[in-house]
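Student: These are the structures, in structure tokens.
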Structure 1
Amino acid sequence: MMKNINVKTDKITFFHMFYMFLFGCLFGWIVEFIWSLGKRHMFYNHSAFVLGPFDIVYGFAALMLTIILNRFKKCNNFIIFIVSFVAGTVLEYAASFGMEKLLGMVAWNYSSKFMHINGRVCLVYSLFWGILGIIWVRLAMPRVLKIIDKIDIKAGTKFMKIMLCFLAFDGILTLAAVDRAKKYEEGIPPSNIVDKCFDKYFGVDYLNNMYNNRWKKID
């Protein structure tokens, strides 16, 4: 039987949201790493950013489920399932569309799955989102929030500010690396030392490993 855990407050602050996002990023990276290692016997980075283990799709999923489902935590499981089903489907579609437009690559394609929408979402994974919502509300979210509430506010806030700056830099660096990789594939030689560094450290092979061997240009 699922048992709720009380936390200090029902209010989700920005402090909570940041650490929930960070938890999702790191947890998702670990899950994908173990999955790839077990299934393919190979190491895949699975980070959305070129620096650090940050699977931001999982991060936004944890953040979204927390913000949306926190207000439904006293509802029955059917309501939570429906809300999570819809919210998760929208997030997955938006993430797929955003990666295609910003990064120029397709991270997943559900075209072969039953009842898919443009290959971005499908019924079976939307059902998983619904089930995940119940597990998140009843088991995971209260435990993670309880851990976050134990973080020293002063030290935690300083760390949060540092990490926000780092993630912003990491995001910009990633977009620059993707842009350079596209030019490399078009046969455009490096024009400066920065381009050479991108080719050497964050080139096509590096990005292909990050994006699960699905790096490819979108026509």
Structure 2
Amino acid sequence: MRIVDITLGFSEGMPSYPAEWFPPFSMKQVMTPETDPAGTGRTFTQLRIFPHNGTHIESAYHFFRDRETLDQVPLETFVGRACLADLSHKLPLDPVTADDLAAAVGDVWQRGDRLLVRTDYLRNYWGAPDYWDRPPYLTPSAADWAVTNGASLVGLDCLTERADDTTSPVHRCLLGHGIPILEYLANLHEVRDTVVFLVALPTRVEGSEAAPARAVVFEDWSA
């Protein structure tokens, strides 16, 4: 069995969306071995995490205040069979359509699968000044494909919406149908198989619309 880490982790100075309401990640040591009052040589670190800045999962509560927060989503949603749609030929600003998904995974897809969309955009452009301005993106038809075909979860390494579309139709479609979104995936180019086993467990935070997740895929597993 081969394990591939597809998590974009948090680090000091990592890129963050350029808006005042989007706080960057930060960390500081609030105790070091030198300042430990008990003299036992301990280290304690404080993390300031805005979950939407690294690999994270969003629930319907992100857009629908009367729907489930992330801690209310059943755990089995985040663990299980997944299909990787290799769309690494997509260029910046290219749309990802229903036809793209059907061509990439339609012959192996099973209802209840988790969909992972690979464009390599994060791999190639993370840290670029215009990163958030020109990504490939999911179209409403792609969201409809996921709903119609019974996806349990949708993950991707590009942005979910077209950069200039503030109506967020893809979020509203997927989350409105109870399909969580796993954003900011990394290293999908290292995944060799189309059908894999996904484990993407979000940190349990009560009452939140999103939380960081450690996402890994297992290859060469027995279904």
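Bear in mind these aren't lab numbers, they're just calculated from the coordinates by the rules spelled out. Bear in mind that the values here come from a model prediction, so they are computed numbers and not experimental data. Cβ atoms are built from the backbone, for glycine too; each structure is taken alone.
Student: Out of 1, 2, which structure matches 8, 28, 33, 22, 7, 1, 0 when P(r) over Cα pairs in 10 Å bins from 0, in percent is calculated?
Tutor: Checking each candidate, the match is 1.
Student: Which of 1, 2 yields 0.05 for FRET efficiency 1/(1 + (r/R0)^6) of positions 37 and 165 (r between Cβ atoms, R0 = 30 Å, to 0.05), as computed?
Tutor: Of the structures listed, the value fits 2.
Student: With Rg and Dmax of the Cα atoms in Å, for residues 13-84 alone derived from the coordinates and found to be 18.3, 52, which of 1, 2 does the value describe?
Tutor: Answer for the origin of the read-out: 2.
Student: Please state which of the structures 1, 2 yields 3.2 when distance in nm of label points 7 Å out along Cα→Cβ at positions 77 and 189 is computed from it.
Tutor: 2
Student: If relative contact order in percent (Cα under 8 Å, 6 or more apart) computes to 26, which of 1, 2 did it come from?
Tutor: So the calculation was done on 1.
Student: Given a value of -3500 for helix-only ellipticity at 222 nm (-39500 (n - 2.57) for each DSSP H run of 4 or more, over all residues; to 500), calculated from one of 1, 2, which structure does it belong to?
Tutor: Derived from 2, not from the others.
Student: Here is a further query. Comparing mean count of other Cβ atoms within 10 Å over residues 45-52 across 1, 2, which structure shows the greatest value?
Tutor: With respect to mean count of other Cβ atoms within 10 Å over residues 45-52, the highest-scoring structure among 1, 2 is 1.
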